[in-house]
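Taken together, the values in this text are just the output of simple stated rules run on the coordinates, not laboratory data. Note that the coordinates shown come from a computational prediction; the quantities given were computed from them, not determined experimentally. Cβ atoms are built from the backbone, for glycine too; each structure is taken alone.
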Structure P
């Protein structure tokens with residue numbers, strides 16, 4: 001389920017995901033991307049943290065967790081970001097795998 005270079009990896013307190021963000025998209029969408037990252041399209045512009053805030057909200061919805069469980073840990077001003085999602089690591093990894101169409 002969690003392989004080296006994968007879009008997500010297990011952590012003791014949940015999972016860590018890599019996301020490539022495209023701001024100013026027509027609508028918000030979160031989906032599988034490449035083997036190394038998810039992809040997120042955000043309607044919000046990349047100014048004053050608007051896109052990061054929208055990303056946290058979108059990821060929380062996709063993984064069924066509260067917004068406070070999602071933390072941006074790297075890539076504050078970059079397109080490629082790393083986020084930590086706090087919760088049951090194996091349950092979150094199953095959700096990540098299902099977004100990629102894999103049943104763990």
Structure Q
């Protein structure tokens with residue numbers, strides 16, 4: 001396996017940590033079921049947590065690059081970042097194959 005750049009490893013670490021929580025995985029699954037995009041209010045409806053806790057989980061997913069926030073009027077919508085997922089999957093494939 002070829003050397004992975006430090007910044008790439010930091011991104012992989014962030015994504016790995018973000019994926020290590022069932023609430024964050026549920027958020028990602030919901031986005032996937034909705035075609036990769038969902039309103040903030042929908043996320044609040046599917047996760048049985050207080051709003052500050054949901055904000056914390058969304059922040060971690062956003063910082064890892066797994067989702068992107070976009071303001072739509074007074075509301076936020078979140079979009080799945082497939083590029084980051086593809087990079088992460090490719091890294092895992094490299095681990096498996098090299």
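Quick check on the output: -19500 is helix-only ellipticity at 222 nm (-39500 (n - 2.57) for each DSSP H run of 4 or more, over all residues; to 500), derived from one of P, Q. Which one produced it? Only one of P, Q returns -19500 for helix-only ellipticity at 222 nm (-39500 (n - 2.57) for each DSSP H run of 4 or more, over all residues; to 500), namely Q.
Each of the structures P, Q was assessed by distance in nm of label points 7 Å out along Cα→Cβ at positions 9 and 89; the largest value belongs to Q. Each of P, Q could give mean count of other Cβ atoms within 10 Å over residues 17-24, but the derived value 18.9 comes from P.
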